[in-house]
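Engineer: Scrolling down, you'll hit the structures one after another.
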Structure 1
Amino acid sequence: MKSLGNIKPFENKVWLSSPTMHGDELKYMKEAFDTNWMSTVGKNINEVERVVAEIVGCKYAVALSSGTAALHMATKLAGERLYGQAKPYEGTLRGHKVFCSDMTFGATVNPVAYEDGEAVFIDTEYDTWNMDPVALEKAFEIYPDVRLIVVAHLYGTPGKIDEIKKIADEHNALIIEDAAESFGATYKGKETGSFGGYNAISMNGNKILTGSSGGIFLTDSKDDADKVRKWSTQSREDAPWYQHEEIGYNYRMSNVIAGVIRGQLPYLQTHIDQKRSIYERYKEGLKDLPVKMNPYDEKSSVPNFWLSCMIIDEGAMSPMVRGDQEYLYQSVPGKTNPHEILEMLAVINAEGRPIWKPMHMQPIFRTNPFVTVEGNGRGRTNAYISGGSIDVGKDIFNRGLCLPSDNKMTVEEQDRIIDIIHRCFE
């Protein structure tokens with residue numbers, strides 16, 4: 001590890017992305033307490049569903065316990081819509097493959113396994129670090145019967161959703177849009193979370209807005225929204241007693257959690273503006289180094305800039321190897337690697353993280369199909385399953401890292417972090 005020089009650690013930790021409270025959250029939580037609406041019904045839930053649906057541009061929103069729960073309900077619905085109602089104790093996707101974003105958090109793809117489907121991972125592209133439409137098209141050549149695509153928008157940056165939707169329509173496939181990280185981001189003026197047949201956003205503790213937990217299922221179908229409300233409250237039938245004819249889940253959002261989210265919603269654009277300023281300060285402060293920030297298409301999309309990330313140029317990488325849980329690197333003058341930077345940030349009490357490890361590299365999914373394309377990202381052809389000459393997600397994982405992106409970070413604190421990154425290249 002390189003020398004810190006005279007840079008002193010922060011007295012208070014600078015986080016990757018922590019909750020930012022404003023005060024209105026407590027007012028609505030207290031309202032739930034004072035009126036005794038503490039469970040899974042109440043005014044806070046109703047308002048969160050109304051406002052989020054209005055922001056995103058979907059007709060119906062269902063407030064659930066987590067973004068994962070929202071993705072599970074979306075996946076279960078998609079399987080039923082595409083393949084019919086499952087037998088008791090069987091998932092709706094049993095025997096079917098699903099095309100999934102590869103470089104994402106595990107919650108994007110785990111619901112496919114919950115519903116007994118098999119995820120086929122689609123490689124990433126360098127332009128936005130999201131699902132590669134070229135690889136997706138090639139995947140349909142290999143698996144022409146696939147009818148479901150699960151697309152995530154990484155770190156708040158919209159993927160090439162128009163191209164993906166065009167391919168999906170050509171193959172009569174349904175899209176589930178995982179907008180867990182991208183609430184408030186837009187693609188060609190339209191909010192993420194509104195492009196799929198079923199969509200999900202997250203209100204987890206570190207997201208652009210938070211309820212400490214929570215997620216929202218979004219759709220334009222009233223019947224599907226009503227079905228999710230039923231499934232998420234243990235599938236209770238409309239009977240005088242507890243009648244159950246389907247498997248149910250305890251997935252509904254608490255009215256107390258909804259109070260936190262209700263208090264956060266007016267500050268969505270404020271948080272996005274703060275996150276954008278952090279991204280732009282990093283971009284300016286690191287422009288003289290052999291690194292690039294996580295990219296986006298300025299002509300078509302406006303990210304929410306949830307996390308600012310960087311990728312080190314290949315020629316500036318010092319040797320680094322990773323196992324499943326450990327890593328080793330060599331500190332080399334003039335070069336660095338993600339773990340050296342993360343270790344130096346940790347010494348000054350600042351939190352960064354590696355890029356999401358792609359799903360096809362995860363031990364639990366190593367036997368799943370993985371479709372990528374040959375070439376350098378331009379004239380790409382010839383899809384194949386694993387073992388080929390290019391693996392974009394793996395490359396970004398190896399060379400990239402997430403920088404401290406907390407919107408309470410001061411300019412002075414960020415300047416000190418930028419100074420540390422410069423020292424890593426000394």
Structure 2
Amino acid sequence: MTVFIFISSLLAAMSLGMPIAFALMVCGAALMWQVGIFDAQVLAQNLVDGADSYPLMAVPFFLLAGELMNAGGLSRRIVEALLSLVGHVRGGLGYVAIIAALVLASLSGSAIADTAALAALLIPMMRNAGYNVPRSAGLLAAGGVIAPVVPPSIGLVLFGAVAGVSVSKLFIAGIVPGLTMALALMITWWLLCRQDASPVLARKSRSETVASVRQAGWALILPLIIIVGVKFGVFTPTEAGVVAVVAAALIGRFAYGELSGAKLYHGMVAAARTSAVVMFLVAAALISAWLITVANIPDQLISLLQPFIDRPVLLMVFMQVIVLVVGTALDFTPTILILAPVLMPLVKQAGIDPVYFGVIFVMNNAIGLLTPPVGNVLNVVCSVGKVPMDDVIRGVLPFLFAEFVVLILMSLFPVLVLGPLRWMH
């Protein structure tokens with residue numbers, strides 16, 4: 001009965017068009033009523049406590065770092081440097097898009113921000129160069145979802161905070177899956193480019209290439225600083241967000257001279273708005289997470305799935321299907337905040353490594369950003385690149401398949417996720 005009230009109250013509130021944060025609060029109130037402890041003061045106190053988390057402070061900082069990178073010219077210079085290096089090969093702009101997505105992902109951790117920046121820069125260039133526009137838009141969308149997987153990933157921060165898993169370990173474990181996703185996209189792009197005559201741009205001169213790489217040097221060294229700093233304990237993931245903001249601001253203002261006071265203000269406002277939405281969602285979700293524990297829902301689910309507990313592989317498949325189905329209807333953040341507290345007791349009961357599960361869980365959610373009807377990354381590419389949704393969906397299908405293959409590979413071979421973590425520790 002408790003599980004029914006949890007699901008039905010959440011779906012009923014969402015079906016009325018209620019924002020997800022408020023729907024989660026309604027769900028929490030319904031659970032409190034069911035277990036007989038309804039108290040508005042307790043509800044409000046848990047809402048405040050939900051946002052009072054040190055690891056979650058990384059979210060607004062990395063969002064602000066992404067805004068400052070775009071406003072300060074860091075994103076554009078990264079693209080220009082990569083264009084001078086590989087733009088002259090067949091399908092070169094596609095490889096530029098994938099590598100740039102990987103580099104930007106290691107700076108901001110936001111799929112939406114990275115996709116918007118790359119779509120604004122590259123779709124006009126690919127259109128003017130004669131590339132297949134739907135395919136190019138699909139590639140940019142698929143490249144954008146690398147951001148929630150590689151460090152510093154906002155998705156991994158959220159999962160770590162909600163599920164009680166080390167964010168630093170999640171960051172390290174996400175490196176190989178993120179790189180593998182980028183490699184899979186490159187192979188898929190190469191295969192597609194062989195089927196038709198993709199345009200080839202003129203090779204840049206050596207002096208132009210050196211100048212572009214030198215210009216991008218400050219931007220390219222930033223992800224190395226963040227990853228090495230977290231790995232060797234120089235700063236925590238939250239402090240890494242502060243480092244990214246300060247570095248992006250200094251580079252954009254003094255190295256490149258593009259980050260004016262007005263751009264800084266607008267970037268801070270944009271990051272504050274997005275952070276407010278995310279943090280309110282987190283606070284509301286942690287009310288439900290607390291009540292899920294109080295109402296004993298995890299134990300009820302464990303009893304229902306008891307036949308799978310001794311078969312971790314089947315349990316992982318079952319949970320991934322649930323995440324995939326929910327991800328087609330919910331956005332990235334709510335899916336993590338709703339499902340992570342429910343599934344983690346199952347994971348621990350089955351003896352599955354929480355770090356491994358967290359990375360696979362976030363990968364699955366990231367791929368969900370490419371699936372209609374929600375598919376926020378698809379919507380960003382459509383609006384920024386002026387490409388019809390039908391064309392983007394058609395163009396993203398081969399790359400979506402490639403990322404599913406990577407997800408299955410990581411699920412079947414946990415050593416690919418946990419190996420680097422064990423080696424680095």
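Engineer: For which of the structures 1, 2 does the calculation of semi-axes √(5λ) of the Cα gyration tensor in Å, for residues 351-398 alone return 21, 16, 6?
Structural biologist: 1
Engineer: Also, I was wondering about something else. Looking just at FRET efficiency 1/(1 + (r/R0)^6) of positions 319 and 415 (r between Cβ atoms, R0 = 30 Å, to 0.05), which of the labels 1, 2 belongs to the structure with the highest value?
Structural biologist: Comparing 1, 2 by FRET efficiency 1/(1 + (r/R0)^6) of positions 319 and 415 (r between Cβ atoms, R0 = 30 Å, to 0.05), the maximum is at 2.
Engineer: Hey, helix-only ellipticity at 222 nm (-39500 (n - 2.57) for each DSSP H run of 4 or more, over all residues; to 500) derived from one of 1, 2 reads -26000; which structure?
Structural biologist: The read-out comes from structure 2.
Engineer: With mean count of other Cβ atoms within 10 Å over residues 167-174 as the yardstick, tell me which of 1, 2 scores highest.
Structural biologist: 2
Engineer: So if we calculate distance in nm of label points 7 Å out along Cα→Cβ at positions 311 and 391 for every structure here (1, 2), which label has the highest result?
Structural biologist: 2
Engineer: I have 76 for volume of the Cα convex hull per residue in Å³, for residues 135-190 alone, calculated from one of the structures 1, 2. Which structure is it?
Structural biologist: The value was obtained from structure 1.
Engineer: Here is a follow-up. Which structure, out of 1, 2, was Cα extents along the principal axes in Å calculated from, if the result is 73, 57, 39?
Structural biologist: 1
FYI, it's all coordinate maths here, none of it is from the lab. In this text the structure is predicted, and so the values were computed from the model without any measurement. Cβ atoms are built from the backbone, for glycine too; each structure is taken alone.
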